[in-house]
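Right after this note come the structures.
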Structure I
Amino acid sequence: MAAAQVLAPPVAHVCHDLDLSDTTLRQVLELAAEMKRTPQRYSKALAGRYLALLFEKPSLRTVVAFELAMKQMGGDSVTANGTIGQREPIKDMGRILGRWVNVIAARVFAQSTVDELARTSGVPVINALSDLYHPCQALADAQTLKERFGGWEGLKVAYVGDGNNVAHSFMITAARLGCEVTVATPKGYEPNADVLALARRCGHVNLVHDPREAVAGVHAVYTDVWTSMGQEEEAAARVAAFQGWIVDDALMSLASKDAIFLHCLPAHRGDEVSDSVVESGQSAVFDQAENRLHTQKALLYTLLTN
């Protein structure tokens with residue numbers, strides 16, 4: 001099946017993965033690689049520009065990478081924590097922030113929160129994680145794959161675990177770039193049906209229910225936590241449902257000899273992944289984490305300079 005081509009005008013927001021056209025997606029990734037090689041070239045690129053960071057969920061990589069991204073390009077950022085929309089309507093927050101800053105990044109529970117900020121703020125809005133998508137993470141994943149394998153076309157990649165926001169963005173982005181994607185989940189924990197259909201229109205995406213089938217011969221094995229923030233009441237049921245789904249040395253041995261292990265972090269070692277895999281020579285998780293900085297720099301630069 002030929003990959004779907006997403007044609008769009010210059011991007012205004014990145015609330016969904018497909019807000020980046022195919023061309024812009026590749027340009028952002030090329031720019032991220034250049035910024036990683038020559039950071040000083042962009043040291044004043046966003047001078048006088050300001051980012052508002054909104055957080056409903058705890059963060060390490062997202063907040064630090066975004067703050068550093070702005071500062072390393074001559075701009076600055078402000079951070080607000082708490083539940084968005086309780087003290088005042090989201091649309092009011094969007095309108096106010098849009099008068100103060102040049103761009104907003106929001107790490108939230110509901111996708112509708114990001115969409116409402118985009119509708120009302122009048123400045124670019126970046127989805128820094130929602131219940132449905134995690135586009136910033138998928139960009140770092142894509143950069144890491146290219147660094148390890150030299151490109152994306154023809155790579156076989158597997159996502160093993162909960163069909164969550166990370167799975168959604170990874171399968172969409174990897175498929176668009178030419179990877180063959182296999183997602184493996186226990187029954188009842190599949191990706192959102194609409195998002196899966198969308199990903200399949202973008203490229204080659206399989207869904208299976210056997211982790212061993214998914215990882216056989218692949219170039220990359222990806223997993224994430226079994227219980228995401230906001231799902232704590234489901235934790236016991238999820239632990240039971242995911243027994244036998246740990247990415248350990250035995251599972252990794254079924255992948256290609258040069259396969260890498262991916263995880264968005266933080267990892268619950270001993271649950272979805274063994275400590276030995278995270279610490280192995282196949283692990284690329286800290287490259288992924290580092291690349292959050294470079295891809296978020298490229299994304300901010302693209303949005304603010306067009």
Structure II
Amino acid sequence: MGEKRTAVALGYFDGVHLGHRCIIGAAAQWAAQNGCEPAVFTFHFGERRTKAADILTLSERCRRIRGLGVQRILCEEFDAIAALTPEEFVQRILCEKLDAAAVFCGENFRFGAKAAGDTALLRTLCAARDIRVYVLPLEEVDGAPVSATRIRALLEQGRVEEANLLLGEPYAIDFPVQHGRGLGGTIGCPTINQIYPPYMLRPAEGVYITAAELDGVCVPAATGLGSRPTVGGHTVTCESFLCRWQGDAYGSSPRVSFHRYLQPVQKFASLQELTACINAAAEQSCRFFDSKADAE
């Protein structure tokens with residue numbers, strides 16, 4: 001247990017979207033005003049899934065939470081907490097592990113075995129333990145609540161720019177680089193291949209303007225998400241063609257952020273036509289980020 005009591009944001013926080021950011025930000029602000037340490041309680045399912053596919057990996061979720069000024073993150077495996085009663089959750093997690101002085105959550109927050117606890121019960125259990133409870137209303141954009149469900153639907157439709165507005169920063173992946181078929185070498189453009197695990201949400205297949213973080217540098221890229229029909233592919237891969245970079249990314253897990261959907265995947269008559277398409281997409285990516293840099 002730390003020296004300071006904590007102000008804890010509670011939730012799964014898949015996406016760390018605008019609604020989640022309000023909850024985490026409120027906890028951080030209260031902590032600063034009351035001499036406490038901001039903290040987040042969340043959980044993960046591992047590779048076993050009985051729910052909707054995740055928008056972000058656990059590592060990316062934690063990166064975004066830390067970016068909001070919260071360094072203390074308690075992330076439990078779901079199976080380890082699934083059987084806790086609401087009373088046990090408050091006592092073991094909030095009191096014993098986090099020494100909470102205040103907790104923050106959304107109005108739809110549920111906790112305890114079989115989601116038996118709601119915000120009313122949370123208030124009752126916490127009041128008996130001198131823990132303040134702050135329940136925040138759902139954040140809305142364009143007259144509708146910001147939710148992981150809404151963001152999943154946008155990504156699955158290729159509407160990545162709209163999804164990014166709700167997320168608060170661009171959608172991103174950080175999967176390990178896999179060995180591909182060497183297509184990048186045949187067209188003179190370095191590539192990285194990443195495979196979506198089955199438990200991760202996969203956006204619409206197509207070509208995207210992206211940016212890849214490699215060797216501490218963010219480089220423009222064009223990412224093809226699909227089965228690569230021109231070169232006889234069948235399984236869906238995520239292949240990013242890198243602009244202005246040379247190196248070896250094998251063994252790393254570069255972060256690739258998605259900024260704009262360009263076009264659907266298509267089968268070209270020749271490798272030359274595919275190369276021309278990739279080069280055009282890469283050039284669009286370079287122009288996109290150059291214009292952003294000029295605007296700043």
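Values in this text are rule-based calculations from the coordinates and carry no lab data. Predicted model only: the values in this text are computed from it and were never measured. Cβ atoms are built from the backbone, for glycine too; each structure is taken alone.
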Exercise. The value 4.0 for distance in nm of label points 7 Å out along Cα→Cβ at positions 39 and 95 was derived from one model only; which of I, II is it?
Worked result: I
Exercise. Which structure, out of I, II, was FRET efficiency 1/(1 + (r/R0)^6) of positions 23 and 191 (r between Cβ atoms, R0 = 25 Å, to 0.05) calculated from, if the result is 0.05?
Worked result: II
Seminar exercise, completed: Computing relative contact order in percent (Cα under 8 Å, 6 or more apart) for each of I, II, the value 16 comes from structure II
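Consider the structures I, II: one of them gives 17.0 for mean projected area of the Cα convex hull in nm² as calculated from the coordinates. Say which.
Answer by label: II.
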For this session: Assuming -8500 is helix-only ellipticity at 222 nm (-39500 (n - 2.57) for each DSSP H run of 4 or more, over all residues; to 500) as calculated from a single structure, say which of I, II it is.
Result: II
